[in-house]
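Dropping the structures in below, format is structure tokens.
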Structure 1
Amino acid sequence: MRQALLLLMLCALTPVLAETVYISDVLRVGVRAQPNSSAAPLVVVTSGAELEVLERQRAYLRVRTAEGVEGWISESYATDLPPAQQRLEQAENDRLELQDALAQLRTQRDEIQMDLAQIASELEVAQGKNLQLNKRLEQLESTASGSLWLYYLSGLVLLFVFGFYLGVRWYQSRVAQRLGGLEF
């Protein structure tokens, strides 16, 4: 019984000790002299290698490698998309660039918010000054309307005095004409 219990405990611990592995995503393809898989490879290319397609024949492609080697590969190994590793690296680079751009935009937003706050405080000051000036204008208008009748009265008195002076001068000139240039 003890042995069965010990064996059961060891079996329960086995998944904890299990190791996890993954299949490699690096693919090696032989470029062959003939469009079949029995010919010996001229060169071996790995995932991500760029190949120029020269010709298509059944399920094979005649390609040229970056080194200039021409040969045949199975069409099933070729794709128009770069390998996942390259796309992942490009996506990571794009993500980093976007994070930098986002950080710059956040900095600009913060600066704009600070400018906006400063403008808002300046606006409050300007509105306060505007209110004071409006009150002062009302005071001046009320003072001016209260003393306006005084200006009219002063103008009438001056007009009366000037008219009286002109009347006296006119009368003197008429008297002088009647008396032949003598003034009295």
Structure 2
Amino acid sequence: MEENPYQSPVVAVASPIPSTERYSSIGGWLVLIGIGIVFTPVKLLIVLLTIHRPLFTQGTIVVLMDPAHPNYHPLFVPLVVFEVIVNVVFIVWSTGNIYWFFGRRRFFPAVFITFVSVSLGVMFLDLVLMNMIPFIAASNDLSQLKEVIQSIVAACIWIPYFLVSKRVKGTFTR
């Protein structure tokens, strides 16, 4: 085989492989996430104890199960049961989030994004269902809507952060 004098020799150039910097501790904006993650199960437990527990212990649920009661609605009891079950599931899940966050588990960013997305979906569903019950809808309590809007804003900030942040990629490596 003849060598072509017009052809330049092939030179292997090592292209730099992008490496993610590894962080030995949780820092930066993740500190805010850590604070929120620690308080999430506490907040959910407070909701269970202050809102849902009295419905059962004070007999409110029994009264509202009676079709003769003026505030009776067939959706009310299933809605309350749904909320209790979801809150218990979220307490367990958010407790796991604490463990996975501080353990800096590799899968935590995906778990966190899923948690934020699912909780936002559940909040929206709960808002829709609550507004189907006339005596709740008539209360004009906008706190639930305000909470959904705050959660949307938080999701719009934290989900992209978890997807693109070098700090996130370098922190959750175990």
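Since every read-out is calculated from the coordinates, none of them should be taken as a lab result. Because the structure is predicted, anything quoted here is derived from the model rather than measured. Cβ atoms are built from the backbone, for glycine too; each structure is taken alone.
Here are the numbers:
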| item | result |
| --- | --- |
| Origin of the derived value 0.00 (FRET efficiency 1/(1 + (r/R0)^6) of positions 91 and 139 (r between Cβ atoms, R0 = 35 Å, to 0.05); candidates 1, 2) | 1 |
| Answer label among 1, 2 for the case where mean count of other Cβ atoms within 10 Å over residues 99-106, calculated from the coordinates, equals 10.0 | 1 |
| Answer label among 1, 2 for the case where mean count of other Cβ atoms within 10 Å over residues 67-74, calculated from the coordinates, equals 15.9 | 1 |
| Structure (1, 2) behind the derived value 74 of percent of Cα pairs over 28 Å apart | 1 |
| Origin of the value 0.65, where FRET efficiency 1/(1 + (r/R0)^6) of positions 27 and 155 (r between Cβ atoms, R0 = 25 Å, to 0.05) was derived from one of 1, 2 | 2 |
| FRET efficiency 1/(1 + (r/R0)^6) of positions 115 and 163 (r between Cβ atoms, R0 = 30 Å, to 0.05) - structure with the largest value, from 1, 2 | 2 |
| Entry that produces 10 once relative contact order in percent (Cα under 8 Å, 6 or more apart) is calculated, selected from 1, 2 | 1 |
